[in-house]
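In what follows, structures are represented as structure tokens.
Any read-out appearing in this document is the output of simple, stated calculations on the displayed coordinates, not a laboratory observation. Just so it is clear, the model here is predicted, and its values are computed rather than measured. Cβ atoms are built from the backbone, for glycine too; each structure is taken alone.
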Structure 1
Amino acid sequence: MIPNSEVQSIMKRFPKFEDSFIGLEYAPRLPKGIIRETKELIAYARKFNDEVVRPKALLLDKKTHEDPDYLPYDLMQTASEWGFYTMWVPKLFGGRGKNLPSLSPVVEEISSACVGIANVLAVHYLGLTSLMTSFNMKVTNRILKEVVEGERKGKPCLIAFAITEPIAGTDVEDNDLVDKGRVTCRAERVNGGYVINGRKVFISMGQVSEWTFVFAYTDLKKPSQNRVDFVVRTGTKGFSVGRHENKMGQRVCPANELIFEDCFIPDDQVLIDAYTIKKFTDKPLGEVMQRHMDYISSSSKAGVCAIGVGVARGAFEDALKFASETEVRGRLLINHEWAQCILAEMHKNVTLGRLAYMEANHANSHRGIYELLQMKPMYYYLKFMPSLYFRMLNPMLNTGLTTWAMSKMYYDMKKTEDVDCTSGLSSLAKFAGTDIGVRNCQLAMDLMGQAGLRHDRGMEKRLRDAKLLQIYEGSNQINRIASFKGLIAPVYPQTRVFEQ
């Protein structure tokens, strides 16, 4: 065998090849309790599918065609009663504290029955992640306590995420691109806070959420160096809801235009700006903001991959059932070799897609934003300490020391190569998993023929739902470049990304 020192020397010739060993490196550190907990959550999601999602999915899709302005308040209430809106809120904030990577297989499970309903649950965690990864612990604590209290009172308190602008689109998702986009959402510094003017578009659950996380810019000519992150409460003067998008797919999850007209946001709702970051780092605002966006996307894009895999799996299961019940030329369709090849291809897609989002989550747990929570001592400490203990600790979150420590750890001390790895793998998972979702729906419709076009079969709905996945959380084209930026470009210093 080659001596270890020589192995290390050889591996240095391929510095990014180590990213292929994320799962192997993380396995010894993985708390066994996570495996058992994740299985329990998947079983819980399957029960939710059987009792809630499958009986309602097609009916609600039909209802949204009859009434395009339908809003899913009853569905939100049901999800809240099942505990889904606090399931992954850490115990320190009063939530149920389930391990964060487990959200992906749960989302896959629910998406296998209906992507729209899955998003009524999951979009809340995009807002929650953006809030938590700001590491402004005082504001985060206040809002998450409202989320927990809302569930207790039977009045769901959700968080939306608003960055997309009418003529900027994907440009706002990367600091290297935002200066080339035409951003219009402006934040003007005034006494005691900021005044926002502008619009956000295609904001999932924007009309029904209590809080909205918002990006705005103090200088529209150089937005990459002048971003401000806020949270805005629904009902705030100057904040209103515009049109309700009449989407092709995922119709039960509403998407809206949000309008800000001289909307005043006080300082106690500002998460990150040029003034706050000076307290914990000397890095320029643009670099901090890019890292914040990377932390958000490394979590959320793995989740979108899981949604795509859920669609792919649902399409496979429906096609398999159809093939096992339908005769062609006197034989069950499942006994024809050509059908077996299609079904094998679909099963392969599901399996590889699941590996993609699992690997992205392993990276987040080993080298990314989940690292602290997934360490064995911390995981078991959080799991087994009683809720009363965390209620006693909670006031510490309102001190500046907690914000300083978390911000210092993740914005000032975390290695750039770790952020590149987690961001790159999550972008890879996103475009791979969502392309798989669309492909499996197409294969299922090929196999099912005319039956696949019938609404009561559900396959045409799956394809409509899947297509949207290739667009949000950054289009798949931009995610290919983001994956190249994180996983390939660092090997070649002469490489320039997003310069054209």
Structure 2
Amino acid sequence: MTFPSQLRRLGTFSFLFLGAVAFTGCTTSGGGESSGILTQEAYLKASNTGAGDFFSTAIAFDGDTLVVGAPFEDSNATGVNGDQANNSASAAGAVYVFVRTNGVWAQQAYLKASNTGAGDNFGSSVALNGDTLVIGAPEEASNAVGVNNDQTNNSASGSGAVYVFTRSGTTWSQQAYLKASNTGAGDQFGHSVAIDGNTLVVGATEEASNAIGINGDETNNSASGSGAVYVFTRSGTTWSQEAYLKASNTEAGDNFGRSVALSSNTVIVGASLEDSNAIGVNGNQADNSASGSGAVYVFTRSGTTWTQQAYLKASNAGASDEFGTSVALRGDTVVVGASLEDSNAIGVNGSQADNSASGSGAVYVFTRSGTTWTQQAYLKASYSETGDNFGSSVALSSDAVAVGAFNEDSSATGVNGDQTNNSASGSGAVYVFTRTNGVWSQQAYLKASNTESSDQFGHSVAASGEQVAVGANTEGGALTGVISGTPSEAGTGNGASISGAAYLFAP
């Protein structure tokens, strides 16, 4: 997933999304169209809830394991299950692993970097596949390159790093420390991550080389903020870099790598600030008259060789729409969020022409037949409004899509409540769509059980099978641990401002 969008506005983050998962930045497992009404199963907080920790900036979900990143957590602990009490490493970041046993969720592990440092933002992005967890720290500062090299020389501020953890039974340990092959200050390697099997990909949104395509020259840094993506593979327990990916139309400021997704031999890369005015699939990349419209690139692998398969744009590409803010991939289906798209359409395949709802946001579904991609659907919220940022996060599980709109304003709580009372500004919402025989429809409208203004519910989303996890990284409850069900008292006594929370929904 990727780094928080609100941190981008503050100049600290690049979203992660992951903005930012995942999912801004993660691969999901499980499948099956949801067959029942979703209900809130649990409300999760950190074991050391602290103000300003941004718990749930990034989340990843696989089966009975949920991983939650808190990139502004402050402890100086290192490794696994260290001391959470010494907050002398401001914004070092932490990651929390929760597991479900016999229907009951509990925290299994508290993870920190092997070289914890103030301001590293460990946990800005997370991705989970089985017993392997990948964690991005885009502000980490070492000048190391490659795999498992020296972590101690912090002369490359904001270069970024990625940490791989594995689980044996219930025990987690760090397997690898990854850096770019061309580590550079400010590159934000680890802004987004994704993993599937023995392959992982890492986005570095501020990487500056002017290379194009696959494995080009990394050394000419004349395209500031163009962005890059790195592919790593594992043999046994040993990781190595397999490829260095750039856009086919690399340009300064495009933020290639803002979001990434991986499934088998296909990688999807979002470049949310790309500028071309092309529309649809494989259009003209040369006319940059639609600043910040955004683009998505599809890469495929044969053996160990990567090639670009497609260049995707929105069917209504518009300046500043940021198509590629979030991406999700499963098999031959890709979902792309454009969180600043402006149309006032509602629902599925509505009119794209009236741009009177600035920043309402949209989501686009593409499908592949053979090697040919086409747009299958254009999704909007059921109550589309200015500034909601629908599409800021997306998650895909079989024939279901969850879409976050972290700036949605309704005061509703729970599932399918009243969308029309906008008295809780920036509380956030998540919309669940399902597909039947190629046709998409909205199934559910999700809100927190303790909806409050500015909580940003939907900043991150993840899905596994029929389950949906939602992050509200600016929620302010002071509780710790896991609270089952939908307790209305969960948000009372907001003594930990911007501590963050995660919510689990299941049929």
Structure 3
Amino acid sequence: MTTDAQAPDRLQLFQRHDLVWLKDTDTPYVVTRRSVTQVMQRTLALGRCFPATQGGKPQRLAATASEADVLRWRPALSVAEMLLQSARLPATWTYTLRQLLAVQAQFALTLRVYGSLAWQVLDPSCSQYIRELSDIDLLVTIPEHWQGSQLLALCAALEDCSARSVVAGGPALDGELRLAGRGDVAWREWIGASARGDRVLLKDAVNVRMAHAQWHPAVGQPDSDQLDRWACAALREEAMAWPKPGLVSPVDRGSHHDMDIHLLLRAIDALQGWFALFARAARAGAEFAELAALGRAAELAMLEATDGVNAYRGAIFNLGLLVSAAALAPAGVDPCMEVARRWAEPLRAHRPPANSHGQSMRRREGAGGALLQAARGFPALRQVVLPAYLQAQQLGFDADRRVAAACLAGIAVLEDTNLLWRGGAEGLQWAQQAARDCLDQGGVNRPDWVEVLAALHAEFVTRRLSPGGSADLAGCAAFLARLQAMR
């Protein structure tokens, strides 16, 4: 039995600038650096900002909390989330945020915001946080595989964006770089220290230290943020692929009246950072129940971004488990089997929300669904969907073709509760046979594969069938392929 002294300190999974909601509070606190005493006492260091009084500065309050006090938490707000609140911001600030989106796209990063602008959005009851001299504080997590030249190019882009913002009458930019496994550093200090060969101040959740401003790509086990980027990139790859039978794509809505590609991309943006929390929680010793609670919190973030449309509940479940397993599994160990080894028993006992399609189908049709797949180590993913994706990759096929291959393979074998929900047992059987026939005739290996898949897509839409479970596994295959390439 694990004693309290031996139990993992799960507060280690919180990072500086994360947002934390305590019980009976509506406005969050922000995580600050913990003192040694707070680490020993297993308490979290928090801060909260209050609006400025007339002519004054915003007031800051320090607080502490135990793990039991925490209701939920999440990473700092992204630039994209800030823009959703643009009606509450000055026009010059909105202009700058849009310029930052372009920087984000250029470097394939998620830029997050803390400080006065974040409090302006987090506290809808007041608009007195940003002042004339306020700036935008950015938190940028740097991929561990980046070269030093990429890091300097990003800093130069941020400097340029800041200068253009000031010229346009907007705020200057400031903030920190999060260097994987090393700590957070003010990016302007990093630029100067790199030019001079100097040392800089690095901060993490507990420590402050001086280190040389050097950057070398890391190798080995991916960190939590890298796993997060791979998971979200895999979801985007699946969403953007065309053609896919019955599914949403940039071309059309598929069999869905309530979602399109723009909604899917908003949902994925909202999930950025949540998979890092899964990885950090797993490494901090979280039990399955805690991972499930984290999944429900991620669902709420997704639903808020989609106005209540369930775009990725299944993907959050599957990828959340796979990311958690990948964070724990040594090199060479299959994350799918690691899921079964660690969590098979609680997965079999787990009961998702009664209003979910999967749960409804389990009651009505006796379908096993995603829970049984996960408890068994994702056999359809391991044995069928991932091999189809990897074979297409080895043949040099592009992302559209790889995803289509994975989707077809999944539809052919998977007891997809989405298909059962829409078409019953007859619809599921028709879809499986249609996919098998397509594969027997060459599938994506045919020169005319696009025309063949587009015709099959049209038939799925006519029948209002959407193989969402197969799409989720195609996204999982895209994630695992990235993980395998590193290992």
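Before moving on, here are some points about what is shown:
- Comparison across structures 1, 2, 3 (criterion: distance in nm of label points 7 Å out along Cα→Cβ at positions 38 and 62) gives the highest value for 1.
- Read-out Cα extents along the principal axes in Å, for residues 110-181 alone, computed value 42, 29, 14, structure in 1, 2, 3: 3
- Structures 1, 2, 3, by distance in nm of label points 7 Å out along Cα→Cβ at positions 334 and 438: label with the highest value: 1
- Taking distance in nm of label points 7 Å out along Cα→Cβ at positions 94 and 390 as the measure, the highest value among 1, 2, 3 is held by 3.
- Computing semi-axes √(5λ) of the Cα gyration tensor in Å across structures 1, 2, 3 gives 35, 28, 24 for structure 1.
- Structure responsible for 7.4, with mean projected area of the Cα convex hull in nm², for residues 246-381 alone calculated and labels 1, 2, 3 on offer: 2
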